[in-house]
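A short reminder: the numbers here are calculations on the coordinates, not readings from a lab. Everything numeric here is computed off the predicted structure, so don't read it as measured data. Cβ atoms are built from the backbone, for glycine too; each structure is taken alone.
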Structure I
Amino acid sequence: MKAIILAAGYATRLYPLTINTPKMLLKIAGKTMMDYIMDDISNIDEIDEIFIITNHRFYDTFIDWAGNREFTKLVKILDDNTTSDRDKLGAIGDINFVIENEKIDDDLMVLAGDNFYTFTLRDFYEFYKKVDKDCVCVKQLDNPETLKRMAIAILDEKGKVLDMEEKPQKPKSNNAVFAFYIYRRDTVPLFKKYIKEGNNPDAPGHFPSWLYKFKDVYAFKFEGECYDIGTPEAFHEVNEKFSSKANV
């Protein structure tokens with residue numbers, strides 16, 4: 001299995017924190033979000049290559065971050081050659097960029113590098129192996145405004161996706177889909193088809209919202225928390241919460 005970590009965003013809503021530092025390398029409780037992810041991925045021995053896709057502006061920053069760490073031999077940092085929000089490829093565009101450039105022909109885990117979470121990717125992987133279908137991560141949320149900013153899924157009793165929509169104005173359920181995905185090897189070439197058809201290349205939830213209509217997609221209902229930190233206030237709130245836990 002390969003893994004793609006999406007790290008090409010500019011996080012302009014987090015300015016001034018992210019003017020010179022990518023959101024993924026901001027520290028929570030003294031450790032970058034990307035370091036938490038790398039520690040978690042290390043528990044999945046089946047992942048033998050990790051591709052971190054970033055933009056031209058922050059490419060050197062990620063190279064410096066990776067340095068000579070223990071996991072560096074598994075990691076390849078890629079530059080999508082964009083320099084601002086105006087010319088960005090979008091999350092799905094970046095996934096396709098990595099697949100095409102690295103000629104990926106394997107099962108594929110895709111995750112956003114800017115989410116801070118408390119569940120384990122190993123549990124997600126074990127669920128994927130059990131169902132042997134393309135998978136998304138889901139948690140039930142109650143805030144209607146939050147639901148409008150996410151992909152929303154309707155599921156059957158076994159967790160199969162019956163309907164999915166990215167950022168709906170009228171959410172049909174409270175099953176929020178977070179940016180963690182596992183795709184089967186035979187699904188990976190469909191990213192190219194998705195892009196060629198002119199579909200929305202931006203938010204990663206658009207792809208499974210298209211995919212479920214002709215391939216089975218299942219939802220892993222995770223236990224724990226996941227934060228998409230979008231503002232300086234939210235960043236400081238989460239940092240304070242988890243820094244205090246770390247000091248207990």
Structure II
Amino acid sequence: MKLELNGKTALVAGASRGIGLAIAAALAAEGCNLALAARGREGLEAAATALAAPVSLHGGDVSDAGQAKAAADAAASRWGGIHVLVCNAGSGRSVPPGTETEAEWRRVLDVNLFTSLNMIAAARPHMRPGGAIVCLSSIAGLAALGAPVAYATAKAALNAAVKNLARPLAQEGLRINAIAPGNILFAGGTWDRKLAEDRAGVEAMLAREVALGRLGTPEEIADLAVFLASPRAAFITGSILVADGGQLR
């Protein structure tokens with residue numbers, strides 16, 4: 001399927017590893033110019049080296065609105081506008097349920113909600129009509145699955161933001177959707193660590209809870225993200241698309 005993204009500019013936040021890097025690679029394969037944003041410059045440079053595409057790099061912590069604006073402004077200046085925004089920055093790490101402090105609530109909301117909200121606000125003035133925003137959420141925002149409470153709350157709030165922003169953004173010719181992945185395995189990620197600590201326990205959980213009985217890959221999420229970013233998904237907005245191997249019931 002031709003996704004009609006050749007020559008378009010995509011700004012990917014949280015692009016240095018895992019799902020974000022896989023999405024950047026998939027966008028590159030479709031012929032996109034890439035603007036990559038992440039906190040670590042070293043990780044960004046390694047990502048750029050791995051991608052066979054025109055790339056600009058924008059370091060900074062996008063949980064800070066000023067740094068998010070600086071990244072979006074620089075990307076738009078370099079490429080003459082933005083057609084696709086991918087909001088992937090986030091982390092599922094938190095404290096055990098019931099032990100959250102005010103500081104922990106704010107930290108997790110900053111990392112998993114305001115990273116996306118800041119990037120949307122920053123990129124919006126630069127986005128071209130027909131453009132698309134894709135946010136990375138989680139099935140933890142849709143059901144009580146034992147994930148850290150602050151993380152699940154942040155992702156539920158992100159889902160609500162996506163649904164409620166769809167109408168005002170549509171007036172500007174923009175679409176917005178979110179992907180809610182299940183358990184995704186990549187080097188250095190949560191499930192990589194859990195497999196190293198207790199492979200038998202992970203395999204038992206997958207057999208019990210996930211219809212397909214396995215972990216997902218970043219590439220499987222990237223394929224969905226690139227489709228949502230493309231004109232082929234022109235009638236989809238305000239949706240939360242689940243890719244979890246059948247874990248939700």
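The value 2.2 for distance in nm of label points 7 Å out along Cα→Cβ at positions 81 and 177 was derived from one model only; which of I, II is it? Corresponding structure: II.
Taking 2.3 as the value of distance in nm of label points 7 Å out along Cα→Cβ at positions 9 and 65 derived from one of the structures shown (I, II), identify that structure.
II
Thinking only about volume of the Cα convex hull per residue in Å³, which of I, II has the largest value? That would be structure I.
Figure out for me which of the structures I, II the number 20 belongs to, where relative contact order in percent (Cα under 8 Å, 6 or more apart) was derived from the coordinates. Only structure II yields this read-out. Given a value of -14000 for helix-only ellipticity at 222 nm (-39500 (n - 2.57) for each DSSP H run of 4 or more, over all residues; to 500), point me to the structure among I, II it was derived from. Computed on structure II.
Can you spot which of I, II the value 4.1 was calculated from, given it is distance in nm of label points 7 Å out along Cα→Cβ at positions 17 and 185? Source structure for this number: I. If Kirkwood radius over Cα pairs in Å, for residues 73-144 alone is calculated from each of I, II, which structure is the one that comes out at 15.2? Working through the options, I get structure I.
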